[in-house]
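Structures for review follow.
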Structure 1
Amino acid sequence: MMKTTTSLLLLCLAAFSAQAADLPELVLPQGVGVNIHFTRGHERDLDLIAAAGFKFIRMDFGWGGTERRKDEYNWGDYEELTTNLEKRGLRAIYILDYSNPLYEEAVVSRNPVTGREQKDVASPQHPQSVAAFARWAGAAAKRFAGRRIIWEIWNEPNISFWKPRPDVKQYTGLALATARAVREADPNATIIGPATSEVPVKFIEEFFAAGMLSHLDAVSVHPYRSYKRGPETASEDYTRLRALIEKHAPTPARQGLPIISGEWGYSTFSNRGVSLDTQAAFIARQQLANLHAGVPISIWYDWKNDGTDLAEREHNFGTVTHDLQPKSAYVALQTLTRELSGYRIEKRLATVGTNDWALLLGRGAARKLAAWTTGESHAATIGGLNFKSASSVSGDGRPAEARLASGSLSLTLTALPQYVTLKP
């Protein structure tokens, strides 16, 4: 009972924080998002993103490209992108990231994809460059104030995106200065971080211990994991992360800071990736499992395949192909957002199999069930449903068979969730 009460308290605190910080409620599809890699044009991409039911995009907001002369800022690319997003009811998570040769020196670093050494610009780590980055971030926040942008501080600073090598003290110094500058420029800004790759406890704890939780509106992480481990396993990481937040929160209210799943996907590359069908199942289950864990925003990586080489991992994370043809993942995401629009998760129902998931969702008086298995497909029965009849849609939008009799629902569970409408 104590565990249940604590969980409810944390969810209530998270909901309060989310509301205050302009984060979405735990209602589908308000927090469904995807990473992109463009600014100007690409309106066909944005049309398809909106049509799938995505509500957020996440995109680099690069320092070097917007400040080419000291203290002169050109926001044109992001003005166009933000306007195009607003036309389609989309919001932005902009990542304040990367360095600027005007302020930092050249270094040798390791490419995060190829692993090869390369020349790069050091991440901001000296007083002058940290101050310049914070000044630039504050100017950006002031320029885009009122446009409901979420500002994320850097991208995966715990791995090779921090040059020449990860340094939690350097990153934390930058994050503190940046958060203060953004908050001063726009007191209503929504600020998240540290955007780590996976959930590195030691790195995050040192970041929290420096006082960052006083400045953040949510804690963002990228819960990547072995491709053998499905989206449901991230709940273990969220539990550890919430314990760290509680430990280092400066006030009781901040113990309930929300957790954001800021980037995470599974590639369909032919060497060691997942199948197209598995990727489709995982994109839907990521959204559902994260919502069940109290995570208000889940950003899928990536919008479209970054290339055409089917054996290259980075070319195959997309929900659509390089030429915008829908993959199974796109269809699965679109089906989820259409079938569950306006619904919030009420509870997970008891099932016979431990690998089986049955989430009861509500929207006013209406009720639906999202059901799947993390094991092999099999016939299952879910009891305790006091409804008159049921109809079901598979995760790819086709009709599915489900029979309700005497309060028990009979259906076939697969890796891809299906959506059952329960009729009173």
Structure 2
Amino acid sequence: MPSAEVCATAACAIDRVTRQGQSLAKAIQEPLAKLESTRHAETRELVWGTVRWYFRYQPLINQLLYRPLHKNDRVLEALLLCACYQYEFLSAPDFAVTSSSVDACTHLKRPSYRSLVNAVLRKHLRQGGHKRLDQNGYAATPHWLLNEFRQSWPDEWQQIATESNQRPPQTLRVNHRQLTRGAYITQLCRKGIPVSISPLSSSALTLHRPRPVHQIPGFSEGVVSIQDAAAQLVPWFLGPVTGQRVLDACAAPGSKACHLLESEPNMAALWAIDLPERIPLIEQNFRRLGVEAVLLAGDASQPNAWWDGERFDAILVDAPCSGAGVIRRHPDIRLHRRPEDLSASVATQIKLLSALWTLLKPGGRLLYVTCSVLEQENDRVVDSFLTNHVDAQTKKIQSAWGRSTRHGWQLLPGDGGGDGFYFARLERRPDQQQHAITSTGL
């Protein structure tokens, strides 16, 4: 059962996400550093779970409070939200959750609020607790995002919202340059670690129970990496790259570049580019896996600053987006995204595609990828691009999981156990002038 100290630590992290606008990954770093490592896992459980169900509990807390909390004491709202999550999803007795939450006020240096927290939580339990809450799985999603789901997927929007509330699986990518997936499964079985084969990718395995990376056999030696199964479809959709010159734009943290190098070590060259502050993430992955590539710090949308003038056979554009397909993995997306953010994302996506298209050889292909399920960021972006680039055409792609769209392939959250991803393969027609001469010659 989470202690008062754990509840207080979780409340601090939750407050940083919900009120201060920090990402989950950043918000939890400093609070965890003050806590014993043995308590980290349960603290993360409270933080991620509470943020995941924030829109379910926050209106309830507003109803339960006699008056709004002072802005300097809003961390107590996070503490109350955290208690609501524990009542509903953890096995600890209600009285124990209440007691730990009340005692957490002292750890938060607000002992005078012990009686208020006690009164609010007891009132919540007297009124029926979580049993009186909306039981629809999509009740934790803001209305504007639900509307976007509904517009993009009229028949599947409830499924998308419900699946986005689930805990994500921990999926591994086996490095086939070191051993086969079957050989790695054998190693895990010998260590008593249960695992399932992912149907999405021939290199993907899903652990039955998530564990820290230092407890995953072979991780530090580069035998496996952590990567969602749907994201592991990139080499399949990009196509053979033997002897080819390939560019991975927006490459950080480097998972897809590493997978390409693992899948085909005989590329002529792989270039990976991202903003300077993100380069260390890529370098870390490259070192662990023992792979090499041309690594560039720069803005992918401004190739004149870093391109050497030689065109690429294939380009991967894993574009910045809303992240609407990976909410189950990053539940803070629902708190930090706004409707107006979508237009900014679309503008960036179109700018990237247009800038990078000039770097592609005639006859080459560009794989456009987003971790979004919103048509506005996917097919509509391709619509706009095709309208303004007469030398571009789409190439149909498909997988055993997911569904075809007008221009590409969409996996929704949960398809084959993976996250929500969109893929569209754009091919550059042969040089128009050369094509005309050849046609005339016929």
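What follows draws every value from the coordinates through simple rules; no lab data is involved. None of the values given here were measured: they were computed from a predicted structure. Cβ atoms are built from the backbone, for glycine too; each structure is taken alone.
The table for this structure:
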{"read-out": "Value 6.4, calculated as distance in nm of label points 7 Å out along Cα→Cβ at positions 129 and 401, assigned to which of 1, 2", "value": "1"}
{"read-out": "For 60 (percent of Cα pairs over 17 Å apart, for residues 273-384 alone, calculated) the corresponding structure among 1, 2", "value": "1"}
{"read-out": "Kirkwood radius over Cα pairs in Å, for residues 49-256 alone from the coordinates reads 21.0; which among 1, 2", "value": "2"}
{"read-out": "Comparison of 1, 2 - label where mean count of other Cβ atoms within 10 Å over residues 25-32 is highest", "value": "1"}
{"read-out": "Origin of the value 0.6, where distance in nm of label points 7 Å out along Cα→Cβ at positions 65 and 81 was derived from one of 1, 2", "value": "1"}
{"read-out": "Identity of the structure behind 1.3 (criterion: distance in nm of label points 7 Å out along Cα→Cβ at positions 161 and 297, calculated), options 1, 2", "value": "1"}
{"read-out": "Distance in nm of label points 7 Å out along Cα→Cβ at positions 113 and 337 - structure with the largest value, from 1, 2", "value": "2"}
{"read-out": "Cα Rg over 2.2 N^0.38 Å - highest-scoring structure of 1, 2", "value": "2"}
{"read-out": "Identity of the structure behind 16.0 (criterion: mean count of other Cβ atoms within 10 Å over residues 105-112, calculated), options 1, 2", "value": "2"}
{"read-out": "Test item: helix-only ellipticity at 222 nm (-39500 (n - 2.57) for each DSSP H run of 4 or more, over all residues; to 500) calculated as -10000, pick one of 1, 2", "value": "1"}
